[in-house]
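Down below are the structures I want you to see.
We did not get these values from a lab; they are worked out from the coordinates using the rules stated. In this text the structure is predicted, and so the values were computed from the model without any measurement. Cβ atoms are built from the backbone, for glycine too; each structure is taken alone.
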Structure I
Amino acid sequence: MRDINKYVRGAIAALTPYSTARDEYEGELGVFLDANESPYDNGYNRYPDPHQKALKAQIAAIKGLPAENIFIGNGSDEAIDLVFRVFCEPREDNVVAIAPSYGMYKVAAAINDVEIREVPLGEDFSLPADALLAVVDENTKALFLCSPNNPTANSFPREELMRLVEQVDCMVVVDEAYIDFAEAESLVGEIASHPNLIVLQTMSKAWGMAGLRVGLALADSRVVALMSQVKYPYNINVATMQIVSDLLAKGVSDEVAQIKQQRSVVAKALAELPFVERVYPSDANFLLVRVADADALYDHLIKDGIIVRNRTRVKGCEGCLRITIGLAQENVKLIESLKRYEKSNIR
């Protein structure tokens, strides 16, 4: 078992975290005179639980993990930022990431003044494991791997991901934002035996809570404790916790199944269009599509009131649009618009 304490910044290891008087007591309290809140109950006059105990217990039951292995962030972006703040010494350490991938890894690195070393994906967006290992050095504190990856939509083989977790001497962050749409199994079950593994998941995609901004870091209890010490105390508000709890109770299996079914329908329809050069396989709720003229097609869709993501200026995704799978009627409108584009471009 690896000792992750050696990866932690000295200032963070020595940090005395902010605490409240309520942290000092167990059980129920009836009179709250400690936090200078308004005593007039309107449902929101008290500060939220900074430890999110009730929500963590609910998520723990869904994920099959102890609550101590769950960090709840203001979106996954907060957890990404905290990896830098906890483990990376500015202007000294570095992180390694695949490219193309989720843009926030690079943004968070810049904000925290940490070097990021991007390694291009291999042929057909394959995981360049050997190349990643080659750029890791003694100052590498984290390796970021998004699987299923954004914007390429593909999952990486479990054995390759775990090979990296086991061989690198740093934290490994596997971002599973789209795992609910994939056939591959989550790496959450590996956390107990690999303390340097952090699995990111989100409520924004399959669970339909993008507007609530709730992300998860599933990790060794020591990692969760460190993130919890560094985060702002009340990062998840009362209203959000209640709404998330209610939505979790409803489940999303039917919606996920419908999105996966529609993904197949849209992929087939796209592949039949003459200007579509390739529809890449997808384990996510979107498709990456290479077309003859991405800019022209993007502009056409915008004029039709349909917005997709133009990824043609992302290295490795030249000529590509990223198309999210919508409701059946929205997908029909997309295909109809694309067929109009085809007719208008027939010479």
Structure II
Amino acid sequence: MEVSEFDFELPQKLIAQKPVSHRDQSKLLVLDRGKKDLRETVFSEITWFLGPGDVLVLNETKVKPARLYGKKHGTGGKVEILLLRPGASDLEWEVLAKPGRRLQPGTFLDFGSREKAGEIIAKKPDGGRVVKFSSSEDLNGAIKEVGQLPLPPYIKKPLEKPENYQTVYARKEGSVAAPTAGLHFTPELLDRIQKIGIEVARVVLHIGYDTFRPVEVEKVQDHEMHREYFEVPQETAELVNKAKGDGRRIIAVGTTVVRTLEAAYSQTEGVCPGSKETDLFIYPGFKFNVVDALITNFHLPRSSLLMLTCAFGGKENVLRAYRYAVKREFRFFSFGDAMFIK
């Protein structure tokens, strides 16, 4: 399967630069896989398409202020690092670094009032770096003093309210990006959803920078995903497995929830509780064992997120929906509009 099959034309003006004034007032495009039809509404009316007994699964990850601005110790040259994932020890982090060519192993970094708080100790094959912090106090202090939320590269201006890049149910800090399908929910909407008999379950998957990375190989199956940490609580596993046994729908809020539930699935035990890492790459041809419906945003061309969406909704169905969304000037990407695929 060719990566070029997942390309599409997207006018720059449709890339949302900020959220709508009210989270649940974004547009919602509903794709019915059985009837292959499209319906346009607003997100606050998602309850029209849900029913008693459904289980809505949320990703409770919270975006950490993982972008650190500092200086090279001794020269004062400006540096920027993005904490991606923990390294071999508690004080080591794999990072993206700017300016990369000038940040070679042996370079010490100052962050805020903390001199020599970290040191570049290795280069990664993909161009990244490994930073070792002097102490947990220096690491946590640097994050507190100079850490900022790492907005997607296509967002060109800082947010007036950084909390708009967190879901209202974010709980466990660890992501470098928000689970954007969840940005459309308000506390009031979640309360209304539960009052009509829909159960809400929660998982955690800490999102890495892969979420913004286009697939750069020619063949889809040659792409490799980076590993991401996830947790499935015991009560979530029990609730999802019981609902599946009863024939009720499992509705994933976002592609991260899809990957979490499908990665945690065992043919003998169903969804298994626990925590581990996954590099599960879902693209057309994948057999879904858990998820029955999906709430998601509109994704980057040639991205692994678009491929997952196409795997779930059917490639022709989803790309047709994307053409409709472009024609109707839906807003795309993190602060954009939403799709519900049922």
Checklist entry - When distance in nm of label points 7 Å out along Cα→Cβ at positions 59 and 155 is calculated for each of the structures I, II, which structure yields the highest value? => result I
Item to check | Read-out distance in nm of label points 7 Å out along Cα→Cβ at positions 99 and 139, computed value 1.8, structure in I, II | outcome: I
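Given that Rg and Dmax of the Cα atoms in Å, for residues 251-330 alone, derived from a single structure, equals 13.7, 45, which label among I, II identifies that structure?
Working through the options, I get structure II.
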Checklist entry - Quick one: relative contact order in percent (Cα under 8 Å, 6 or more apart) came out at 18 when computed from one of I, II, so which one is it? => result I
Next on the checklist: If Rg/Rh (Cα atoms, Kirkwood Rh), for residues 131-282 alone computes to 1.02, which of I, II did it come from?
Outcome noted: I
Checklist outcome for this item: One of I, II was used to calculate distance in nm of label points 7 Å out along Cα→Cβ at positions 51 and 75, yielding 2.9; that structure is I
Next on the checklist: Matching task: -5500 is the computed value of helix-only ellipticity at 222 nm (-39500 (n - 2.57) for each DSSP H run of 4 or more, over all residues; to 500). Pick the structure from I, II.
Outcome noted: II
Next on the checklist: Quick check on the output: 17.5 is mean count of other Cβ atoms within 10 Å over residues 147-154, derived from one of I, II. Which one produced it?
Outcome noted: II
Item to check | Entry that produces 2.3 once distance in nm of label points 7 Å out along Cα→Cβ at positions 67 and 243 is calculated, selected from I, II | outcome: I
Checklist entry - Thinking only about percent of Cα pairs over 36 Å apart, which of I, II has the largest value? => result I
